[in-house]
Structure 1
Amino acid sequence: MDLKTAIEQRDNYIKYLEVINHKTRFAQDTLSKVPETPTNDHEHRLKNTILRDLHDLNMQKIRAEAKATLLNSRIEFIHINTKPNE
């Protein structure tokens, strides 16, 4: 992988993290409007769906952060190997 590709991919993961954070905030805002103790079947399904979505978003966020970290390491490695040793 060359430097340009690594930087592009890292930037894409950073943007992806921004989207995930936006979706998470929206889901949390929606969840705050659902009563703690659902009073009907619709509220119960809605709460469970939002909780499941939040869990999935959290897992996606963890993976994206890990990939961005690996790409940062790759970028540093490329920079070290392209500069003359001092």
Structure 2
Amino acid sequence: MKKLTVHIHAELKIPNDWEIVEHPNGTQVLKIGDRFIDFDIAPLATDSTDPDAIWSDEDEALTEDILDAVTGLDTELSEEGIH
């Protein structure tokens, strides 16, 4: 068995009324209106070698196998003003 580490860094420009809050379960999330948004890893796959291939998570069995292999996941949210 091997260990794979995936580093994902994303930046989003968000409206000022979206806010980072702590959900009652203790998770730091984005709050948009009455909805709580958490970020997670979503594996996408394709069978195509075409540069314009469509990637999806439609293969539920493969997606489940990949997610079952995840042994740790940490999400950190921070915000800064944009001028």
Exercise for review: Identify the structure, out of 1, 2, from whose coordinates Rg and Dmax of the Cα atoms in Å was calculated to give 16.4, 47.
Suggested key: 2
Point to revise | Of the structures 1, 2, the one that 51 was derived from, the read-out being relative contact order in percent (Cα under 8 Å, 6 or more apart) | key: 1
Revision key, fill the gap. Note: helix-only ellipticity at 222 nm (-39500 (n - 2.57) for each DSSP H run of 4 or more, over all residues; to 500) at -3500, derived from one of structures 1, 2, originates from structure 2
Check your understanding: In terms of FRET efficiency 1/(1 + (r/R0)^6) of positions 17 and 57 (r between Cβ atoms, R0 = 35 Å, to 0.05), which of structures 1, 2 is highest?
Key -> 1
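All of the numbers you see were taken from the coordinates with simple rules; none came from a lab. Because the structure is a prediction, the values reported are computed rather than measured. Cβ atoms are built from the backbone, for glycine too; each structure is taken alone.
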